[in-house]
1. Determine which structure produced the value 36, 32, 18 for semi-axes √(5λ) of the Cα gyration tensor in Å, calculated from the coordinates; the candidates are I, II.
2. Out of I, II, choose the structure whose coordinates give FRET efficiency 1/(1 + (r/R0)^6) of positions 211 and 355 (r between Cβ atoms, R0 = 41 Å, to 0.05) equal to 0.60 when calculated.
3. Quick one: helix-only ellipticity at 222 nm (-39500 (n - 2.57) for each DSSP H run of 4 or more, over all residues; to 500) came out at -12500 when computed from one of I, II, so which one is it?
4. Given a value of 19.0 for mean count of other Cβ atoms within 10 Å over residues 43-50, calculated from one of I, II, which structure does it belong to?
Structure I
Amino acid sequence: MYALTAKAIHEMDEFTIKNGMPGMVLMENASKGVVEKVKEIFPDKKSKILIVVGSGNNGGDGFCVARWLLHIGYSVNILFLGKQEDMTDDAKSEFQILKNIYPEIKIIKYSSAKYSIGDMDLIIDGLLGTGLNRDVKDDHMTLIDLINKHEAVKISIDIPSGLNATTGEIMKIAIVADYTVTFDSIKIGMLLNDGPDCCGEISIVDIGIAKEGYKNIENKTIICDKEFLDYGLKNVLTKRPKKSYKGTYGTVGIIAGSAKMTGASILAARAAYKAGCGLVKVLCPMSSMSVYNMTVPEAILEPYDDSTIEKFKPLVKEFVESCDSICVGPGFREDDFGKEILAVVLASTARAVIDAGALNLISGNLIDFTFRNCKCVLTPHIGEMAKLNKSNTGTIMKDLIGSAEEFANEYMVSLVLKSSTSVIINRRKEGTLDKYINTLGNSGLATGGSGDVLSGIIASLIAQGNTLNNSVLYGVLIHANASEKFNNERNMMATDIIENM
């Protein structure tokens, strides 16, 4: 299943219409999906329903919904914001059909100075559609604010009015819906940034958009859900033979650089074991050995004295070469000593997961990263991505996919951009990119140490023989899915994610 940008949605509509499907038929199919949702949540036909419509095709859907609800016995009120002469052709047609069949229907023209919504059970939002790309203004602002303050249940047609269909930004103000009935494909913006909070429960209705059109869409993103994860665990990730020993499942090497932040590397080590690798080795300061022995007794420790960097570098090289994957970054030192360790990793032939402190060091020296020898994946959060892109968090949030895609292209690397909804960019050998949005997980993942757990999971999957791309993709999904098994996301800690994998 794909998530599409506003531009791609328009292209799919155009492809379908050009191949003979009238836009009016698409509207009819779309409106029936909305009506089915109304029947589901408000089976009592005495329910008080207000349909708010604009002059675009979203408003045309609203007129069509009104006609169908009247047809099956509901009573509806219609509030129109816009000018009749500005209506799209299909919206005009739906408006006229409604007036022809139900000439007694009263359509109220909205005026912010006079209008009050009154007592309503349900408000259906058909005000602004997926084409919105600028801030909501004037009467639209006051009406959306009025709707949001009303206690009625709210259903948005296709997308909540005021929400950017591509970025998930609120364009100054947006409807906060309880339900969104969207058509053919989820819009990317419904999954990113403010999208999930604005959309409520999302239903997808097949309205007859031609699937062949997907072949012409370059900018499509794969949606990762539970079904996607289950398929991957069964058919994509490396199988575990019955005849095996710990060496069969690989060794993860975790480089712990800071004695003051041992917790991060401990979480990564425990997560790596829980994700199925055969052995975890930790390169750690001598002063931290007792901590690791108590918290991860299964790990093999390689203690070091960091007093002399020149003596330490050969030890790092030997450690890296002894492991099937390397995890560097959790609790990492962001000083000259850390730079030297990272340089050894980048120069090696290791398969590595680079996170946290190591990402901050890379952002300060992208030239060395460009000419790296190791094969790696990156796991930045928004702030780290901003540093890597020489940007700021606001810019990254406005275009999560584009920001991640830009870096992956320029530096030829796969990565996950961690956010409330994470984006995964997998780069293929031929240079093409596969884009994914993770829909699993919950707010419990927003806790200290969660990212360290993810790094350990990904490193573990790599060590077990999976490709880097599959490891970062399914590592994100395994991590997110574990959070859904915990019964109270408010109380969740990073250790709970590990225990529920």
Structure II
Amino acid sequence: MAIAFRSFLLLLATLGATAAQAQTPTLEFAPGAGNSTASGPTAANQLVTFQNNTTNPTSNTMTAYSPAVTTTFALSNQQFTLPTSRIANGAGVAFGAGLSTTSGTAPAFALLPLLNAVGGSSNANYTSASGVAGGIDVAANSGAEVFTSIEPLPATLPANTARYQYADLTLTFNRAVVNPVVHLTGLGGSFTTGGVKTGYTTELDLLTKGLTLSELSGSTELTVNSTQILNNAAQPDGTTGSGAASGSVLVTTPSQGITTLVFRLYLRPAASGGTIHGDNATTHLGDGWLISVSTRTATTANTAASIAPLPVRLVEFTAQAAPGGRSAQLAWATATEVNNAYFEVERSFDGATYAPLGRVAGQGMKATTTTYAFVDEQGLGAQPAGLVYYRLRQVDLDGTATYSPVRPVRLGVANAAGAASLSLYPNPAQASTTLDLSALPATASYQVLVLDATGRQVQRMLLAGGQPQRLDLSSVVPGLFTVLVTGPQADGTPLRQALRLHKE
């Protein structure tokens, strides 16, 4: 899927004053404007009217906007039911529900709370619009509260349990919006029993075709690819920066904008498994999180936001660990380039602070596809096992710079004693990926299962060890999958290893 790589510039034809040009007004969610002050739990649609933040990003001066722009949130395709005595809407996902450690009934929670109501995020996690740093205030901006109950699931889950599909969440705008920014707050929660904590998190897959997601800013737990919003924490929890994912995600749309945005909601248990909820009588637990939206304000009162894309288009950007896990291989391609001076490759070990690694010259002006590559071997051998984050900073001939989506790479993964080191690359993948079985005996065969988020088998094959094996994903729909490998290790002990795979 082609990714619109360049930032988007607000047409400033009607802005004459210097002070106005220093600001980027945005339409945002905030208390007032007739927005609900009620609580749930409910499955009823929730209507939010945007307000105009005329002083974005320096402050939050909210005024009415005409013609009114609204978003309606709707839940559908619920996969789980619960007694209404346990949650008022009788389903696995609700608006305006809280958790309880003293009752089996989900308590009421505000339908449209401030962003600081859950998750412990900060202003630094958010970006109000593409190309504008900051601008969202957790004490001034609000979001729709969504509660993903874990009570329909088994109380205890085995390790490496696949994600559970829960429901679809549809955002409907009353007029077309161009390149809106979706803000997620507090994806993640946990349950502790007997001194052992088990985490879980909501994750979102984009179902609307023709759109692309990319991360603008967020906590270290937030991972965004072209069709998914994920929490990368191995042990999710309820506090941003300590297991919960919060941040801002750009939705790149066609130039005419969109009126509907559909996400599929999943709940992912921690890879370690464990007890995720207690008995029905004294607890009702789940992941309470917020979703908010902002978009650039129209240049006149009677037009939709006018945002024109510049014609530098990144059609692919991948980053993967090289065999051995101590270097990373980056590759990307552009469909067209206009005034492209160079790409600067940037790296982060915490997902927040990036440093430049090197430059790759651009093509200036070119109307055909160009491919690029970069290998990072700088100081990775001394790093502990974990995620490393990469992004591209594309710089014009006039010095204007824009950023690519972030690509995480897991380097130097520590394996259990005696366990073989298996890997998938590229990951995220598109038409195919490579399963590296080089660490396994060449004389043995291995059963490989590809399981979807519900645990359903979508592919099964028998592959020889001792070499990399190509997996054809052309018939697999985009989403998150588990690749399960079983067979004998070199010492004769059984191998059972699960790898997570993102298909774009």
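1. II
2. Answer by label: I.
3. Of the structures listed, the value fits I.
4. Structure II accounts for this read-out.
Readers should treat all values here as calculations from the given coordinates under stated rules, not as data from a laboratory. These figures come from a predicted structure and were not determined experimentally. Cβ atoms are built from the backbone, for glycine too; each structure is taken alone.
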